[in-house]
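S.K.: What follows is a group of structures, each given as structure tokens.
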Structure P
Amino acid sequence: MSIAISMNRPYYGWIVVLACFLGSFVIFGLSYSFGVFLERMATDFARSRGVTTIAFGVQTLLLYVGAVLVGVFVDRLGTRRMLAVGTVVLCLGLLWTSVATSWLTVVLAYGVVTGFGMSIVYVVAYATVPRWFDRRAGFAGGVASAGLGAGMLVVAPAATALIDRVGWRSSFLVLAGVVAVLLLVATLLIRDEPTAEPVPAGEFPRSRGGEATPNGGQRSTRTQPSLRAQFGEICAVARSPSFGLVFVGWILIYTTMYIVFVHLVVHASDIGLSRTAGATALALIGGANAIGRVGIGYASDYVGRVRVFAGCSTVMGVSTLALPALETTTALLGFALVFGLAYGGNGALLAPLTSDLFGRENLNAVFGLVSGAFALSGLTAPFLAGVGYDVLGTYTPAFVSAGLAAVVGAAAIIAAKRLEAT
């Protein structure tokens, strides 16, 4: 059977990339726009900034801890079915948040329910693309995950305008409707892997006489393992030293991201800049992020994914270290551009890096497991930064600590690659 792709029939993998783009647009456009809701929600519920960020921390915890369990079920039940479930849960969480009458209800609705819905969408959006691409995995993953940057670019300013016009509660209602439409489209487009699709020549390794597929050159004959056997395979990966280094590295690297995304808008206001300047900087991070994911993701296929990931992580750390010294709108926007490009570069490589280091078998589950690092970072970093501000009246210690942590995390990723190579 020929594997050539007809000019009239593009490779369906790019349609899957579009579906995953929509998924990442939704979950991270929503999650990383929390900073524009922070001040209004803190005022309405009479909470400090540190306490208010608990809702975001719980959401992040559920997003990534839920991904550990969700990944197993996506592997077993399929992406489309699970994405439909995630859409329903996420929309219910947003609707419940809009009518919350107590802070505990916000934590349950926005933190727990919305976070669990996001975890399903997250695993599908990030771990599906490597099943369709190998040679161009960095580029395809970059395009798919560029939805994160596009979501930040669109959702944060849109939410700011909505809040000013109709309040934060009605804004969540509007967002729930938009989410439902976008994820319905993604659900209709998504597929698991190209078991019955023609694959472009050279995309995956080919065995002699076999047809190019994402399973080493031949149609996979591996039967679905029992749940117990699958759990054993996943545990074997999790016990490896390289997995531990990646897990710790991601915790350290992404402290910068969570502190910046949650506290940048209010930090801008604290240093005498307008709230709009902070929201614009957050949106610029999103725009630069999208560009970085596509451009740097493409380059990583030729330069080396681990090398690019570590380099971008280091830039994230160094730029965050410099943030306390930036006191003008121009300087803040310059930081946003550099940080956004660097975060886009390493964000594009999360799933391809996982696949490169630990293989494609049980990829959804393994990716969900290592993503638990985001749960720990997202739960603790914004909260500690908020508490630090409440006590010290400044974000400087938080920015400096996060920047140094990211540099150490980049070194851990390089060490993990060297372990896998031996």
Structure Q
Amino acid sequence: MSLALDILYELRELTATPGRGCTRLAYTHLEDEAHDRIWDRFSGSGLARLQDAAGNTFILPPEAASGEPVILVGSHLDTVKEGGWLDGALGVAVGAEVLQKLERVSGNRTSVGLVIFRDEEGARFGRGLFGSKVFAGRCTEEDLEARDEEGVFLRQVVPDPEGCLRYRRPVNAVAYLECHIEQGRRLLDGGFRIGMVTGIVGIRRLEVRAVGAANHAGTTEMHRRLDALVPVATLVGKLPRLVQGRGDAVITCGKIAVEPGVANIVPGLASAVVEIRAPDSRTLDAIEDELRRTAAMLEPPTPQTRMPPLTLNRLVDIEPTSTDRSLLRLLEGILDELGVEGLHLSSMAGHDAQHAALVCPSAMFFIPSLDGVSHSPEEDSRTEDIELAAEVMLRWVERCSRFRGSAA
């Protein structure tokens, strides 16, 4: 069995929800243990382990740990609740296999290291791509003030919150390469085994909030109510039309909260998180503007209905990213050598490569997801495609290492 598959099978069992998919939320003991288990594969090998202010793990040759240029390969090990076994873990496992197979780089070549980013999913604190955002030097006070469902602040669990704000990058990264499952059906439907990612979607998340007046559900007449949920629900019902005619753009409301959350009390507070995804900034801006206009001009469902106003607050703003063209050309050449037909496509899911691209040239490729399923216990890919990913990444890293070394 290959190292990548061995790691993936091991990590699949490291979950808070056995039998119901993988649950390794960010900054929990399970995410910590996942990072440790990857390092256990290399302890005693002569490689060095570094961790930065966010807890991102770097496994590096000694020269890279001392500041020499390094090509980073990796992804993340946190998951959504009851998610799949390959999202993120594939990129780490493949990167670990590449690192194991590579001979000690020397001479006219660039060192190669493995990076494992923290909290890519944002499932616990609602701040996706947090570890790579810190790596890019973009962490804000607002990020650290995010709270989970138990009221724990992000700043309470990161190793060094002040270091996240005044970040000192522990490595001299000259390129970042990542492989991932597609999380869609384009490769599968087209019969392609590798997807060459040309760009990564931009993401906006906004909290929609209304403050009404909690009151008895039986004795408060309909025309006297100030129900906080009514305007929130009315707006959510209008979301699909906001992206009509806008290409690949999508809009989602996956989280609604009502307080006090009791069946016989008129809601006094209601909120929802609306997420917009689009491949370009202009489309993101247009949809957000339309969302805000729609919220400001909402009409009550009946003439007698009283509606409290809505406030909208942007929570997440991740700009669309283009991947590095020179790295993609190297990847295209490798697929030609292997006789593998690849598809150029954009990613409608966010990835750590977006923030890595702010630091160094970055690129990524996909393998097919069976039935296009992800963020689910049913997430899966063919074993032969996982093995192909490891072979493609090894060749890509070797080619990039020689290319970067000769260009230095």
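S.K.: Using mean projected area of the Cα convex hull in nm² for the comparison, can you identify which of P, Q gives the largest number? Write down the numbers at each step before the final one.
M.R.: Working: P: 19.7; Q: 21.2.
Going through P, Q one by one, mean projected area of the Cα convex hull in nm² is largest in Q.
S.K.: Match the computed value 20.1 of mean count of other Cβ atoms within 10 Å over residues 23-30 to one of the structures P, Q, and report its label.
M.R.: Details: P: 28.0; Q: 20.1.
Traced to structure Q.
S.K.: Identify which of structures P, Q gives the largest calculated value of relative contact order in percent (Cα under 8 Å, 6 or more apart). Don't skip to the answer; put the middle values down first.
M.R.: Values: P: 28; Q: 22.
Going through P, Q one by one, relative contact order in percent (Cα under 8 Å, 6 or more apart) peaks for structure P.
S.K.: Something else now. If mean count of other Cβ atoms within 10 Å over residues 279-286 is calculated from each of P, Q, which structure is the one that comes out at 25.1?
M.R.: Numbers: P: 25.1; Q: 16.8.
It was calculated from structure P.
S.K.: Supply the structure label, taken from P, Q, corresponding to helix-only ellipticity at 222 nm (-39500 (n - 2.57) for each DSSP H run of 4 or more, over all residues; to 500) with the calculated value -25500. Intermediate values should be presented prior to the final figure.
M.R.: Numbers: P: -25500; Q: -9000.
Going through each structure in turn, the value belongs to P.
No lab work stands behind these numbers, since they all come straight from the coordinates. Everything quoted here is computed from the prediction, not taken from an experiment. Cβ atoms are built from the backbone, for glycine too; each structure is taken alone.
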